[in-house]
Structure I
Amino acid sequence: MSIKAPRGTRDILPLEVQKWYILEDAFKKMCSIYNMHEIRTPLFEETELFVRSVGEESDVVNKEMYNFKDRGGRELALRPEGTAGVVRAYIEHGLYNMPQPVKLFYYGPMFRYDRPQAGRQRQFYQMGIEIFGTREPIADVEVIKFTADFFSSLGFRNLQLHINSVGCPQCRFPYQDALKEFARGKLSMLCADCQRRALLNPLRLLDCKEEGCRELMKDAPQLESYLCQDCRDHFKGVLELLNVLNVPYYVDPYMVRGLDYYTNTTFEFISEDIGAQGSLGGGGRYDNLVEICGGPAVPGVGLAMGVERIALAMEKEQLWPEESEPEGVFMAVQGSGLKEEALSMLYSLR
């Protein structure tokens, strides 16, 4: 029996790689315009980094992470997302001592044990940006505007920006109590995962992909009613700046995203063309993450985008440029006596 690529992975063949170059070049060009600097982090990290950052009760840590012990007995994990590794590097190398804000970008493969489907693989490619060192709403808006400009440069015209504020930990404590109370009488109607979430991490009830759970949660309390004044002011500042820049948006009161480290602003750019996995990219603010990972109290905000999902949406919207044959030179040699001279000429042309 022949050996094939593991389930949930796939080979990116030359013709598709040429298309991916278009995405990569557009991303790096936008990073240059926005004065972002590239950082490259390891494919695997200590498991504890993701437990601390992504959240011990998150689906990513509990069900999706590839973790293992190396021969020295160290607990390691393949990175399921990019932000945690960048935060670890920011702390380890003392980048908080540099003039702030520090603006970084990354690109590379991530790994999650998930059910493979269109736009979602167990090894997938992610591109992202991070801004450290400022809590001002303008930083949130810069990340959102970067995303909008990037998608516009690829030809997208009908993406929807969904935005919300998940507040700060002080806001969320009473809100999570309200969610627990709301779910208490509906536990039997929730999926098994949500029954567990209702007890351990009720905010994740809003992130379930099961249709029955999503319908039930449409009547759940909205976090906006529980925001403290500081969080209200921050979100208002973000929306006002988006209005100034004429960036259209939809305030989605139930959007929390799937990682526990978010505070205040969260956002996603949605495409209706790729079905259930309609988010092409998203992110938000994480003002406590650097401190949670062992660094000083430095605020941050960032973005992550899935390359496979963007490529799928571009295919469906027919946004790829028409393929053209590259120009080249073909050298034909008649007679064996000219081979050496032809070879020399060929390499001089190259």
Structure II
Amino acid sequence: MFSLLINTILLKFATTLGIRENEKPLIRWSSVSRPALGGISFYISFLIGTASFGIFFNNDALFNDGQVIGLLFASSLAFLMGLADDAYNTKPFLKFFVQVACAGILIFSGNFSETNSTIQLFDNEILNMILTLFWVVGIMNSINMLDNMDGITAITSLFILIIALIFLTIDEDFKNYDFIVILAVVASLIGFLFHNWNPSKMFMGDSGSQFLGLLIAAVGIKYFWNSTSFVNGELISSKQIIMILIVFILPICDTTSVVINRLVRKQSPFVGGKDHTTHHLSYMGFTDSQIAFIYLGISFLSLIISIALYRFINNWSYWIATGFFMYFLGIFSVLYITTQQNKNKRK
């Protein structure tokens, strides 16, 4: 309710915020300009969650944890960069530089924390740092690229964060800083969806997509990449990769499809275009609302599978890994095949 109230107030008193004066360089799916206010409500909810944790749970230790400080700085930087892009259409190089800086902050913050802030996939920490850098920058761009149709990015981010909340609930870790902050952002996403469902009244803007990209990248490192076995606490590399493929299935499938198709056409994968999986579903005749429900259904199915993977699959094997990978491959294949239809309509 509080998030819905924030968005309603913003929509009432800031109807032009986030609408650029010059839209010519941009390629948008919607032909109607809407205020980009969602990111502001996400960030406010994030700060309220942080303050609530400090006041009600662990006031003394809040700012002694390097990862908390790192997440605060990195998320604030991502939000401010997105806010500037909403207003002024910043240069791609500047956006990329800030994304790298955000990743660097998260990586560096691990030196002042008891838990790892880098992806623990390799024995070599340098390789882990490089992978973490690519992961954070990649997810920030992927979520930004996925913000191309009403409700899509909000639904995708919402389910990723809900999965993390469920994992924390299974572990009965309710007084965790991450639990409170993720819960606050989940609430803000639900409130935002009331205004972002087709036909939308507002967009989240780059301030929202960059903030969410940074947050779910950080959550992904801690709760999916570095998710240990529920039984013995071991890290199993194949299970880490499968977990990521399932939880982040929609951003990975969409971005991979776009990159492959654009490289084949000898086009840059880093510019806007109407060639995403969502767009091609529309070209096939689905409405924007139907596409949102398709993505919601895939997200819900991935939520169920990820919970089973985390809590109930105790004896991991490559046969089990292959079975879960086939689920990912099936979803990817269907979405990719749609991008090979109606090629003349994409731009």
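Quick note: the coordinates plus some simple rules give every number you see, no bench work behind them. Computed from a predicted structure; not experimentally measured. Cβ atoms are built from the backbone, for glycine too; each structure is taken alone.
When distance in nm of label points 7 Å out along Cα→Cβ at positions 197 and 237 is calculated for each of the structures I, II, which structure yields the highest value? Mind showing how you got there, number by number?
On the way: I: 3.1; II: 4.5.
Once distance in nm of label points 7 Å out along Cα→Cβ at positions 197 and 237 is worked out for each structure, II has the highest.
0.95 is what came out when Rg/Rh (Cα atoms, Kirkwood Rh) was calculated for one structure; which of I, II is it?
Answer for the origin of the read-out: II.
State the single structure among I, II that was used to calculate relative contact order in percent (Cα under 8 Å, 6 or more apart), giving 24.
Working: I: 20; II: 24.
The value was obtained from structure II.
Given a value of 2.3 for distance in nm of label points 7 Å out along Cα→Cβ at positions 165 and 261, calculated from one of I, II, which structure does it belong to?
Corresponding structure: I.
Match the computed value 33, 19, 10 of semi-axes √(5λ) of the Cα gyration tensor in Å, for residues 125-188 alone to one of the structures I, II, and report its label. Don't skip to the end; give the middle numbers.
Details: I: 33, 19, 10; II: 23, 21, 8.
So the calculation was done on I.
Given 1.8 as the derived value for distance in nm of label points 7 Å out along Cα→Cβ at positions 173 and 309, which of the supplied structures I, II does it correspond to?
On the way: I: 3.3; II: 1.8.
Label of the source structure: II.
Thinking of I, II, which structure, once helix-only ellipticity at 222 nm (-39500 (n - 2.57) for each DSSP H run of 4 or more, over all residues; to 500) is computed, gives back -11500?
Details: I: -11500; II: -21500.
Among I, II, the structure yielding -11500 for helix-only ellipticity at 222 nm (-39500 (n - 2.57) for each DSSP H run of 4 or more, over all residues; to 500) is I.
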